[in-house]
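Read-outs: derived from the displayed coordinates by stated rules, not from any lab. Everything numeric in this text was worked out from a predicted model, so none of it was measured. Cβ atoms are built from the backbone, for glycine too; each structure is taken alone.
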Structure I
Amino acid sequence: MPTIDRQELDRLERRSLQLTVLSAVFVLVLAAGLAAFMYAHVFVHPEGNKWTMRVAFFGFCGLTLLFVGYLFDRQRTFHKLKMHLLAELERNIELQVQASADLLHSMPDQNHFWDRLTMEFRRALTMEKNLSLVLVKAKPSAKATLNDQKAALSDAAKAMSKRLRPTDSIYHLSEDFFGIVLPETDSLNAKRIAVRLQEELQGVRAKYGTGFDLVTHNYPDHVKSSHELEDIVKSMLPENQGWDVAAETPVESGD
């Protein structure tokens, strides 16, 4: 998520204030020197109409003060604009985070996943078809904030959804874990789909620094029962962080 460097803005405001103060001092010194030279000709030894010269003198002093006031008013306006910009940026970030959270919460969860997996496995078993499963594990950057992680997961879900077929389905199994069910897909095609998904996720990785590990599992090449598939998925959920599962084909993330 693009952001504005707060320190850079503060530095620019500081430099602007310094320039404003320097300009005001420079103008006041020049004006004071000129007024000192004019004072004798206007008040001590006036030549010509003294009231005209005095009006011009006080007008000059007034314009000088107005110009100095303008300089500081400009600085105050700059500060207000900076604060308004930061407030709008924070508001936009909050809206983006909320949108990301809403998208993740609106995705089908584990309950839908288990029902779909059971149904598709029975269909594959009955019709002697293939069934593949792609499991996606996110690896957030150590420097990523919680908001960045949510935005990265949201963008990843949208990116992967674009690459899926109408018969495929994606599920948000845990905070950083996705499951994709691929009906009637053999091992080779599942690997190809995983590679395409990994390519699509490169944009998310470049933007947020979040990596993704993708593994594929297939019936009947890797497992022989739905319980085996379920055990593999459960072993990769947060409660069981084991990734040493038999019959998995990793697709390297390129980290």
Structure II
Amino acid sequence: MALLEVRYLTKYFGGLAALDQLDFIIHEGEILGLIGPNGAGKTTVFNMITGTLRSTGGEILFMGRRITGLKPNKIAGLGIVRTFQITTLFGDMTVHGNVILGGHRKSGIGFWGALWNTHSTQDKEVSSQEEANKILEFMGLKGHENELAKNLPHGYQRRLELAIALGAQPKLLLMDEPLTGMNHEEVKDMLERITQIRQEGRTILLVEHNMKAVTSICDRIVVLSFGKKIAEGPPQEVIRNEKVIEAYLGTEA
């Protein structure tokens, strides 16, 4: 059974089809690339999977359960978490505080427990602190715990955004252009960390314009153009597809 299944997913804005009967599946434990030129519908797919945008037609199944129409918090609670093209951090909070906040949903600390500071709440807070420390070490942010997020260099901010997502313990991680604005060394480092995340048992849906990175890290690629799927398959097969060359890489590629 697929971890995520997208069936005939369609989205109209007025009379324009942003997505047109899109089909694809994501297998547990794989990295699936979703690529295409600007305006192809990639962000629309992310928004529909995470529930921030309602579909015009079709359905989405996660672990065999239909999630089409569920509210974003319900979908996140099932284990689908995303990052964004533009770094989204709580700039005036510490690095450690950002990761703690990211894991709050999974901490199990309720309102009354927090109010009365019960033994159970104290134990959960200790566990949350320990988990945040592990994630920060995993993401190479150890030693920066007490810095304000806004003071980190760009590459470290991108690491922190990913650390926040990991704090929510996702089953499926949607990554929207995680390499934006990075230099060569930062790209190399991030790709290594994404690979490690998959090795830890996470499944990843990756949108990224860096084709060299996509072909090096993804197991399969789905290509969109004007809201339609034009190709799907292993990276080396997809990049030789004539429709992909014309729509995404350019006719001279």
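Here FRET efficiency 1/(1 + (r/R0)^6) of positions 99 and 219 (r between Cβ atoms, R0 = 30 Å, to 0.05) was calculated and came to 0.25; which of the structures I, II was it taken from? That value comes from structure I.
Given a value of 26, 10, 4 for semi-axes √(5λ) of the Cα gyration tensor in Å, for residues 35-74 alone, point me to the structure among I, II it was derived from. Among I, II, the structure yielding 26, 10, 4 for semi-axes √(5λ) of the Cα gyration tensor in Å, for residues 35-74 alone is I.
Out of I, II, which structure matches 19.7 when mean projected area of the Cα convex hull in nm² is calculated?
I
Thinking only about relative contact order in percent (Cα under 8 Å, 6 or more apart), which of I, II has the largest value?
II
Suppose helix-only ellipticity at 222 nm (-39500 (n - 2.57) for each DSSP H run of 4 or more, over all residues; to 500) works out to -10500; of I, II, which structure was it derived from? Answer by label: II.
Figure out for me which of the structures I, II the number 4.9 belongs to, where distance in nm of label points 7 Å out along Cα→Cβ at positions 11 and 179 was derived from the coordinates. Source structure for this number: I.
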